[in-house]
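Several structures are given next for inspection.
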Structure P
C-alpha cells in the first residue's frame, strides 16, 4: 500500500459540491488526528469521514459534509479576523483526467508520508480516494494546505489557509 493511513470507514463525500465550509464549529468525530506545536501555537489536523477540520490558535476550520446543511462546494476565498488573528482561506477544484488523477493522488500520499505536521488518509475502495493535510509555520504566520481527492468525479479540492498572529 502507498503511504498514508488506511482508513476503515467509508468516506461520506464523493464530489467537491458536497462540501460545506464553516468557521468555529466544535470538534467533529475524527478518523485520525495529528497534533503539532508550531512556534507555541497548537495545531490539530483532523481527518473526518466527511473531509477535514483544523484547530489552530483561535480558529477552527471545517470543510466537510455537514448534517442538515446542504453542500455548496468550497468557497474560492474567505477572509476574516478572529480574536485579532488574520485568517485567509483559498480553494480551487482541479478537474483531472484519469491518468493525471492517479499520479496526483500518489504524489499527495508521498508528499505527506512521515512528515511532521502532516496527515494523509486513504479511504477504502481506491488508493486514490485521499484526504491529506499539512501545516507549517514561518515567522508569525501559520499555514496549512489540504487536498481532497475524489476519484469518482476526477476532482481534487486544494485549499490553502494562512493564519497570521496579531
Structure Q
C-alpha cells in the first residue's frame, strides 16, 4: 500500500487559496454573464469556440473536448442554444455518427454584444488585481499545470473568452 503524501501547512494554504480564487473567478464571470447577457459562462464558452472555428462550425465531439465537457452535457447546452436560435446542429453528409454545431448569425451577434462586458469582468476579477510580474507568474504556473496538448491561445481569436 502506498504511503499518503499529506500536504504540509504551506501546501495546504496554497491549495485552499487556489480553490477559493478559482471559484471566485468562475462565479463572478458566470454572475456577470447571467446578469448582462442571460447566459451562463458555459454557454458563452461554447459560442466563443464556435466563433473561432473555420466557418463557425465544429464537430460536436471536438467542441465537447474544447470546452472541457462531456458529450451529453454539451448536447444539452447546444439544445438550449438551438432553442435561442444561437446555434444549429447539422448532420454530417458522409458520416451519420457525426453532428456539427454551427454558430448562427444571431448567435454571433449575441456573443459580440456579450464580449465587452465579459472582458471587463475578466479584467476586474483577475487582471486588475495582479502586477505585471504576477501576471507572468500566473501564466507560467498555468502552463506548468496544463497538459502540453492544451491550446493556450486560439490561433485566430475573434471574440475574447
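For FRET efficiency 1/(1 + (r/R0)^6) of positions 9 and 33 (r between Cβ atoms, R0 = 41 Å, to 0.05), the highest value in the series P, Q is held by structure P. State the single structure among P, Q that was used to calculate Rg/Rh (Cα atoms, Kirkwood Rh), giving 0.94. Checking each candidate, the match is P. A value of -20000 for helix-only ellipticity at 222 nm (-39500 (n - 2.57) for each DSSP H run of 4 or more, over all residues; to 500), calculated from one of P, Q, originates in structure Q. Name the one structure among P, Q that FRET efficiency 1/(1 + (r/R0)^6) of positions 57 and 121 (r between Cβ atoms, R0 = 25 Å, to 0.05) of 0.35 was derived from. Here the read-out was taken from Q. When FRET efficiency 1/(1 + (r/R0)^6) of positions 41 and 129 (r between Cβ atoms, R0 = 35 Å, to 0.05) is computed for each of P, Q, the one that comes out at 1.00 is Q. One of P, Q was used to calculate FRET efficiency 1/(1 + (r/R0)^6) of positions 105 and 137 (r between Cβ atoms, R0 = 41 Å, to 0.05), giving 0.50; which? Attributed to the structure labelled Q.
Here the criterion is FRET efficiency 1/(1 + (r/R0)^6) of positions 17 and 97 (r between Cβ atoms, R0 = 30 Å, to 0.05), and among P, Q the highest value is seen for P.
Coordinate-derived values only; no laboratory data. In this text the structure is predicted, and so the values were computed from the model without any measurement. Cβ atoms are built from the backbone, for glycine too; each structure is taken alone.
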